[in-house]
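Please treat every number below as a calculation from the coordinates, not as lab data. This one's a predicted model, so the numbers in the text were calculated from it and none came from an experiment. Cβ atoms are built from the backbone, for glycine too; each structure is taken alone.
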Structure 1
């Protein structure tokens, strides 16, 4: 337990590890159970936040079906070119925070394939429990699991070398506020990997959802990802369909909006996935070089997303936090 980087989500004070739990300066106890530190704090008691937590409690995403050991997880993860590149290119012995880790498959993969210390954080206890159980079963070291509210972080500022937040902020009540909150946890010159839904790529999802009202959920068999997973159980397909088409809160973005987020917060753009220009597509380094894009690149990117059946309609931006 890395108590030196934890902070009380309510007061910001240090936390002390005592009798198997964490305690703040006011002697409030934050319990650790199933290898998960429960540091979730929501003073606003947002109904929408509770609704999202309940959604993922019922439909944990992604689940661990057919992933019985670390070898099967590595094989699955390496089917993603990005995940494999990330594993190979992460510098050694870094502190990595995955915000909104869900069932923490990415965190477990990085723990198994790198020498970094990985912190998997999510708001849904049930999802974290699946990830923590997998880590314990496979004796993974260098990984910890924490239940956390993005808007009330439980870590000290400037604690992490890398932050991964992929497919998360667009399911929160205030994505930009959440972005600024997690950015405060990143060290100067640290790297943030941010994945969000493309407005244009998700038009297909809206169309399928509307058609399902007429033809029923069999229409989702036209989703390329569902067709690809036909040999797997109905539980896995249901998990995907619920996450993609029936989520209680979803926001979508144009590339230019997120580039503005980066500019406003002094984040140097290093990479875009999928690439929006030939120059970027030839760059096999995720973190090493600053890139500049113009209006033509942005338009090319949006046209690419409009015509894409990219899984989930996600796009990723990678940036470096500069000294302010």
Structure 2
């Protein structure tokens, strides 16, 4: 019985090329062997999806399939004999080549070293002004003795220096061509004939690095700075990145909300009733503000441009008015308070 290729891809017979590509891409990613290791059902489904797209994406094959149920005409097996179809060729039109997947389909020459994560503590004043920080950390680097090659090398005779070999597998669907890393050289295209004495052929060593970098003003707690190429090296690949996680230490007086700064100001009851000028702390020194007559407890005063700076924006300082209630009150003062009746 002929397969329903439209059903395999979840589309109808009137599907256009763009929708067909999107349907195939979605299913190919879902069932790709590298995302479903050791899952035979997923692998068979992946081959079935590739087979369906190979037929329906080709105008002539699709016309034959619609008319006769076969991509090559009446009574023929579209995948018997011949050269079969190459799933890597189909993938290259979607993903720029099979290197976008991991495992045995990824080109080792395009690999990337691991990222390194470090935490950096900063106080609020450092966040306000922006600072240069220095850190020391360990990372993997290319061996200078062999310049990251691992030693003297020669071209792998098994793959001819390509790093990959092509295998043709006979299946009930026909002959399927697949590419995988060369087992002799591990996908590098060469083998080490004389290992480097400094790294013993590993091409990588551990070093301790000192690094200075600038932290911009107004950076947030939990924000991550990415320093490109300052992470771990990998053989015949590019360096990973250094990821710096900002940990802000709480301030004893101020609390932040984005680029705004909050503080609670305790003042005397009489100053709330009668109003009074008071002196307050800010991130860049003391200033005087006026408390208006009849100000209520919990009222928020906004002092413009006294918050944090970030890019071209400046936050404000928000002052929450609170009452300073004395603990020890003399008898004569208690009497006066009672007489006031407030």
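Taking 3.3 as the value of distance in nm of label points 7 Å out along Cα→Cβ at positions 38 and 286 derived from one of the structures shown (1, 2), identify that structure.
Source structure for this number: 1.
Suppose mean projected area of the Cα convex hull in nm² works out to 16.5; of 1, 2, which structure was it derived from?
Details: 1: 16.5; 2: 31.4.
Here the read-out was taken from 1.
Which one of 1, 2 has relative contact order in percent (Cα under 8 Å, 6 or more apart), as calculated from the coordinates, equal to 18? Please list the in-between numbers first.
Values: 1: 18; 2: 15.
It was calculated from structure 1.
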Exercise for the section: Have a look at 1, 2 and say which one yields 0.10 for FRET efficiency 1/(1 + (r/R0)^6) of positions 62 and 214 (r between Cβ atoms, R0 = 41 Å, to 0.05), as calculated. Expected result: 2
Completion exercise
Working back from -6500 (helix-only ellipticity at 222 nm (-39500 (n - 2.57) for each DSSP H run of 4 or more, over all residues; to 500), computed), options 1, 2, answer is structure 2
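Output the label of whichever structure in 1, 2 has the greatest value of distance in nm of label points 7 Å out along Cα→Cβ at positions 118 and 158. Walk me through the numbers on the way to the answer.
Details: 1: 2.8; 2: 4.0.
Result for distance in nm of label points 7 Å out along Cα→Cβ at positions 118 and 158 over 1, 2: largest is 2.
Among the shown structures 1, 2, from which was the value 22, 10, 5 of semi-axes √(5λ) of the Cα gyration tensor in Å, for residues 14-53 alone calculated? Show your work: numbers first, answer last.
On the way: 1: 24, 13, 6; 2: 22, 10, 5.
Derived from the structure labelled 2.
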